[in-house]
Structure 1
Amino acid sequence: MLDGDGVALSVQVLQEFYVQATRASRPDRLPHDTAAGLVVAWTRFRVQAVDLRILAAAIEIRKTHGYSYWDSAIIAAARAIGCTELYTEDMAHGHRIDGVTIVNPFRVGRS
């Protein structure tokens, strides 16, 4: 799946990965160099910056759909970069927001 041209990430997702992967309270935390190296490696995919346009769209998505601001910003970034599917286990599987369908990869193929 990650070899396809259709893969994209947002800067926010990369930030959240780094922060969570290196969190001091995490017993299996990654060393800085490993986590930073992964972030750099993932920039081979298209990456959507978080800018004022994403901020405004995220605020509207939060108001309209009730997601947290942070989840709304991820949805807004996915929409801005042209994604039709957003893979996450943290949002409602199958929910469609402004042309972006939420897909929980752990529920794919299940009813």
Structure 2
Amino acid sequence: MFFLPFALGGMGAGDVKLVAALGAWLGPADTLTLAIHSVLVAGVAAVLVSLRHAYLRQALANVGRLLLYWRAAGLRPLPEVSLDRGKGPRLAYAVPVFAGLVTTIWLR
């Protein structure tokens, strides 16, 4: 489920393995719920972290550059905005995954 963001340089392998392990425990339907909740929490957290570091404008510009790059070159990593070379603030994705796990279990 999170392999594509990992393959494109936007997510670490540990985060993918964490969601995969939780998915093996939760089952397919709850894994989808976990993923959706995690993405929503991560989106809010990313905006807050970007605002805190005065990086939101640059982050939005990077998204625009990435979309244009994908349109021209196809789905492949853009080195300037990948985790390896990116200069922006980092967000530990395990925190949104934990929040997604809690809400997924709570909504069962």
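Coordinate-derived values only; no laboratory data. These numbers come from a predicted model, not from an experiment. Cβ atoms are built from the backbone, for glycine too; each structure is taken alone.
To which of 1, 2 does the computed value -22500 (helix-only ellipticity at 222 nm (-39500 (n - 2.57) for each DSSP H run of 4 or more, over all residues; to 500)) belong?
Corresponding structure: 2.
Computing distance in nm of label points 7 Å out along Cα→Cβ at positions 15 and 31 gives 2.7 for which of 1, 2? Write out the running numbers ahead of the final one.
On the way: 1: 2.7; 2: 1.8.
Label of the source structure: 1.
Comparing 1, 2, where is mean count of other Cβ atoms within 10 Å over residues 23-30 highest?
If we compare mean count of other Cβ atoms within 10 Å over residues 23-30 over 1, 2, the biggest value is for 2.
State the single structure among 1, 2 that was used to calculate relative contact order in percent (Cα under 8 Å, 6 or more apart), giving 43.
Considering all the candidates, the number was obtained from 2.
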